[in-house]
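Read through the structures below before going on.
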Structure I
Amino acid sequence: MKILLVNNGTLPVYSYGGTERVVWYLGKTLAKLGHDVNFLVDKSLGCEFATIIERNPEVDLIDQITDDFDIVHFHYLPKNIGKLRVPYIITQHGNSSVDTPLDKNTVFVSKNHAKRHRAEAFVYNGLDWNDYGNPQLENKRLYFHFLGKAAWRVKNVKGAIDTTLKLKGEKLHVLGGNRLNINMGFRFTWQPRAKFFGMVGGKDKLTQLQHSKGLVFPVRWHEPFGLAIIESLYFGTPVFGTPYGSLPELVNENFGFLSNSSTNLSEAMKHYQDYNPKICHDYAASHFSAECMTNAYLEFYEKVIQGDSLNSNIPQKIAEKKSKFLDWLS
C-alpha cells in the first residue's frame with residue numbers, strides 16, 4: 001500500500017513533540033510491514049525508511065498531493081479537503097472547538113475523546129518501545145514526577161506540586177517546565193522541593209523516569225490521550241491523576257489512583273509501593289505499542305479505501321461547562 005502521512009511540523013523530533021513522535025512511529029512501523037511510506041511535512045531532518053516531501057507554503061496543500069497514493073492520513077484538518085481525489089482519514093489529536101464540524105473520516109485518540117465529539121472511531125496512540133530501552137524496574141525510587149507542558153494551566157503543574165508537598169520530605173521533578181515562566185504571564189515557583197528540568201527528551205527524560213515513584217498528573221481538562229501516562233507506566237511508575245478525559249480508560253486500580261481531590265491523591269501517593277512496577281510496565285508495553293496503533297489504523301485505511309465512512313455522523317465537539325478548568329479540590 002502506498003501511504004502518505006501529512007503533518008505540519010518537522011520530523012523527526014528529539015524533545016517533546018508528542019504528535020510528531022506518534023506520526024514518526026506510525027510511519028516507521030508501516031514501513032516495517034512492507035508499505036511504501038511517504039511523509040508530507042513542513043520540514044524534515046532526514047528519514048531512512050520513508051520518502052520525504054517538503055510542503056511548499058506557496059501552494060495549497062491539497063494541490064500538492066498526487067493521485068497515486070492508496071490512502072492519505074492527515075494529522076490535522078486541512079483546508080479544501082473536498083478537492084482531494086484519494087481516500088483519506090484524519091486523526092484529531094487535540095480537543096477541537098465546539099463550533100468546528102469535523103470530517104466523517106476523523107479518528108480520535110481515545111474512546112472518551114471520540115464520545116465527546118459524537119463519534120465512534122478511535123485509535124490509542126502507540127510508541128516504539130525499542131527507543132525507550134529496558135526499564136530498570138528494581139531501581140531505587142527517589143521522587144515523584146510531572147511530565148507535560150507545564151506552561152499550559154490545564155495541565156495543573158501547581159496542583160501537582162501542592163499535592164506532592166503535602167507529603168513530608170517528598171520531592172517532585174517537573175519535566176516540561178521551568179521555575180520562571182514569562183511566556184504565559186509572570187509565574188515563579190519558589191518551592192525548593194519542586195525541581196524543574198525544562199523540556200526534556202531522549203536519555204535525560206528516560207533517566208528521570210527510571211527513578212520515579214509515580215507520575216502526578218492532576219489535569220484540569222479532558223485529556224485526549226496523554227503520552228506522559230503510557231511513558232510513565234512503561235517505566236513501572238503508577239499514575240496519580242484526575243478522572244478526566246481518557247484517564248479512566250488508561251488507568252485502573254492496578255496502575256494508579258484517580259481523584260479530583262489533592263488530599264485524596266496525596267494520601268494515595270503514600271502507597272506508591274503497592275503498585276507492581278512490572279504489571280505497570282507490561283500493561284504499557286503490550287497495549288500501547290506502535291504495532292498496536294499501526295494495526296488499528298490499517299483497519300481504518302482498508303475501510304475508507306472500500307468507500308465506507310469511519311463515523312456514522314459528522315463529528316462535532318459537545319458543548320461542555322463554560323469554565324475552562326475542570327474541578328480541582330485543593
Structure II
Amino acid sequence: MERAAHPVRVLDHELHVGLCFMRDLCPFLTRAIEGSEPVVARSCELTDLSSQERDILLLDLVQTFCLVPIRTGDDSLGAILLGEARGEAREPFSPEKLRLCVSIADQTASAIERARLFANLEESYLQTVLSLANAVEAKDTYTKNHAEQVSNTAVRIGQELGLGFEEMEDLRYGSILHDVGKIGIPDAILQKHGRLNEEEWQKMRTHVTIGEDILKPVPRLAGAAKLVRHNHEHYDGTGYPDGLAGEDIPLAARILTVVDTYSAIVDRRPYKDARTREEALQELKRSAGTQLDPRIVDIFIDLSEKGVINPA
C-alpha cells in the first residue's frame with residue numbers, strides 16, 4: 001500500500017507522502033479496507049495498534065478519524081482517511097463529516113474505475129495496432145523483421161543523441177509502426193515488380209497519413225504518430241507529405257529516415273536487388289544534407305564502423 005495525503009492547514013508533522021508499507025503489518029487498516037462500511041474510531045480506543053500502524057493512521061496527531069474503503073465492484077483499492085486533530089468533545093465526528101468522507105471515497109473509486117477502463121481501452125487499441133503492423137509484414141514479404149531491426153538501430157542512435165524517455169518511447173513505437181499505414185495500400189502496388197507509375201506513387205505516399213490516422217487515437221502513440229507522418233520528409237524540404245526541412249522535421253523522424261533509407265538500400269525489394277553494406281553507406285554520405293540529416297548520417301556511419309550497430 002502507498003500513502004497519499006493533503007492537510008487542510010499547515011502542519012509541522014512529516015506526512016510521509018508516497019510511503020509504502022506491507023498490508024500484513026497493518027491488520028486494523030487491512031480489515032477496514034477490505035470491509036464495505038466506514039469505520040469511525042478514537043485514537044485512545046486503539047490500544048492494540050502496532051507502532052508502525054499507529055504512525056500510519058495517527059501521525060501522533062489525529063484524535064478521531066473516519067476510514068472509508070475505496071471499492072470498485074468487488075475490488076478493494078484502498079481507503080480515504082479523514083482525521084481530526086482536536087478531541088472529540090471539541091470536534092465530534094459529525095454525520096456531515098461522515099457523508100463528506102463517503103462522498104470523497106465514492107468519487108475516488110469512480111475516477112479510478114474510469115482511468116482503469118480508459119487504460120484497458122488504450123491497451124486494447126495498441127494491441128490492435130501492433131497486430132496491424134504484423135499484418136503489414138505478412139502482406140509485404142520484404143518487411144519480415146524489418147520494423148524490429150529498424151527500431152533497434154534507431155533506438156541506439158537515439159541513445160547516442162541523448163533523447164529523453166518520452167522521446168525514446170516515441171522513437172521505439174514509431175520505428176516499429178512506421179509502415180503500419182501500408183495496410184491501406186493495395187497489394188498490386190506493394191508487390192509490384194518494376195517501378196511505380198506516378199498514380200501508384202501518389203497512392204503509396206498516402207501510407208504515412210494512413211499510419212498517422214491509425215496511431216493518433218492512442219494518447220501514448222501521439223508522438224509516434226508524428227514520426228510516422230514525417231519519416232519521408234527530406235532534410236532539404238523535398239520530401240512528403242508536408243515538405244518540412246531541416247530542424248522543422250521532428251528529430252525522431254530524421255533518425256528513422258536515415259535508418260530506413262539504409263535498410264531500403266540493403267534489402268531486396270520486388271523491384272530491385274539488394275546492395276552491399278559499403279554501397280549503402282556511400283549512398284547515405286551522398287544523401288547527407290539533401291534527403292538526410294548529415295549529423296545523424298555521421299552518427300550512423302560511426303556506430304556502424306565501430307560495430308555498435310549492425311543494421312544489415
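Miscellaneous remarks
- Top of I, II by Rg/Rh (Cα atoms, Kirkwood Rh), largest first: II
- Computed 1.22 for Cα Rg over 2.2 N^0.38 Å, for residues 86-229 alone - originating structure among I, II: I
- Ranking I, II by relative contact order in percent (Cα under 8 Å, 6 or more apart), the structure that comes out highest: I
- Which entry (I, II) yields the derived value -7500 for helix-only ellipticity at 222 nm (-39500 (n - 2.57) for each DSSP H run of 4 or more, over all residues; to 500): I
- Comparison of I, II by distance in nm of label points 7 Å out along Cα→Cβ at positions 94 and 158 - largest value held by: II
Read the figures in this text as sums done on the coordinates, not as results from a lab. Keep in mind the model is a prediction, meaning the values are calculated, not measured. Cβ atoms are built from the backbone, for glycine too; each structure is taken alone.
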